[in-house]
1. If helix-only ellipticity at 222 nm (-39500 (n - 2.57) for each DSSP H run of 4 or more, over all residues; to 500) computes to -4500, which of P, Q did it come from?
2. If you rank structures P, Q by Kirkwood radius over Cα pairs in Å, which sits at the top with the largest value?
3. Can you spot which of P, Q the value 22 was calculated from, given it is relative contact order in percent (Cα under 8 Å, 6 or more apart)?
4. On mean count of other Cβ atoms within 10 Å over residues 82-89, which of the structures labelled P, Q is highest?
5. Which of the displayed structures (P, Q) returns the greatest value of mean count of other Cβ atoms within 10 Å over residues 34-41 on calculation?
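Just so it is clear, none of the values below were taken in a lab; they were calculated from the coordinates. Just so it is clear, the model here is predicted, and its values are computed rather than measured. Cβ atoms are built from the backbone, for glycine too; each structure is taken alone.
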Structure P
Amino acid sequence: MSNSAFPPISVVFDHPDFIIIDKPSGVSVQNESSAQGVLPMVCAQHAFDKLWLVHRLDKVTSGLLILAKHAQAASQLGKLFEAREIEKYYLALGSSKPKKKQGTVTGAMKKIRDGKWAFNQNGSAVATSQFFSKSVSAGIRLYLLKPLTGKTHQLRVMLKSLGSPILGDELYKGQAQDRTYLHAYCLRFTYQGELVQLVCPPTNGVLFMNEACQTAQQEYVEPWLKSWPTPKISPG
């Protein structure tokens, strides 16, 4: 798909040191052989000379992505991520009732094949995620996800391990859909003494836009206020 097929990328927060965009599903954070990545697209659309990538979202994931306006800000924000001082919350849709409706999942992850990862006792990347879930309608379940580590594909692997792969995530055996139903929904952190707190509901996807799903999302409008447990986090 060419970049022209994507709508303009929205800037949802503009700080003197960084912007936060709503990345569309299907746009890569890195340049690809057949398409530009998100940085040149945002620079072209919003007249920036240069932006710095601070963290990543999978190509299939939509939602909030921080882009720094200069190298110093990129370094400061990177340190906040490394110190796990940036809270991240995601929404996802699955088709199956999970093995448990809420909780914490921790596991060692290992890259296996075809770009996939899996929980494996011999893995070196320990991932911890928390979640709440609720039924939306027959065959659709809404998840509020909070990754406490930043491992590749950790939310996608977690939901597959719970027996409820993300709808549209065919890499992890999710049912085929019009998109992968994973969205970076909320960011919350303090930058130079200023609280930055953003909630960005998904804006595309037939199932995300479904009235029942929209109603269910109202329970998660302030995700940081949920009763999240405080697990022990591995330093790895």
Structure Q
Amino acid sequence: MLDYGSTGMADDITARRALAARLLTPGYADALTGYFALEHDPRRTRLHVQTDPHGQPLAFVAVCQTGLDLFRPLVVMRGDDPLALQQALRDALAPHRQYLFNVQPSTRPQLEAIGQLHGESIHAVYALNSDDFTPVINILVQTSKTPDGMLRAVIRARDGSNVAEAGTTWISSRYAEVFVCVAEGARGRGLGKSVVSAISTQVLEMGRTPLYVVHPANIASVRLAERLGYRDTGARELSGVMSRSR
């Protein structure tokens, strides 16, 4: 019988990360989870790994403090054993506290088994094909880095406000996820394409593959990505808010 209650590596995040890595693949579907479970600041990461009696990993849950939300940690997880994954969730999540989550859609039943989900949606993961990428040159784009090393590119209005901004939400050893935000009154003028192009260029220069995560119904955002050379990888992410109730 499997021992779902013990990781065997309670105080050593390096060893637990080595176990968790064995449940991940290097592809697009595990890009975000791999970053937060294996590369995110260990001081801001709690990693719970479930193993079998022989020490083989069955499932893991990582709970990460991020800049995405100061009050709700981000939960990522992997595992093919549903019971082990549910136990890891119970070990990792405090009752009645809210968490953000980003998981594979197939693991939704494990989340629902221990809590309530709110505002969930499925997004497509696009990756930039460098052979199809032609950078957009726009002298209005200003680039910078945040204190934690994230990339930013903005176009400002005359009053100094941002009308278009793109950047990275995380950067791993393989990938970087790109976001974009364009003021409503400035849409349809190619400004979003300009700032995403600037960030994509910088990510490629770092030796990483840029990723662009988008809801399939957001046609304008999908077209922006595709015109720059991003292609749908087929990977999907289920994200939303959850609270543990069981």
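1. Of the options listed, only P reproduces it.
2. The maximum falls on structure Q.
3. Structure Q accounts for this read-out.
4. Working: P: 15.8; Q: 22.5.
Max of mean count of other Cβ atoms within 10 Å over residues 82-89: Q.
5. Structure Q gives the largest value of mean count of other Cβ atoms within 10 Å over residues 34-41 among P, Q.
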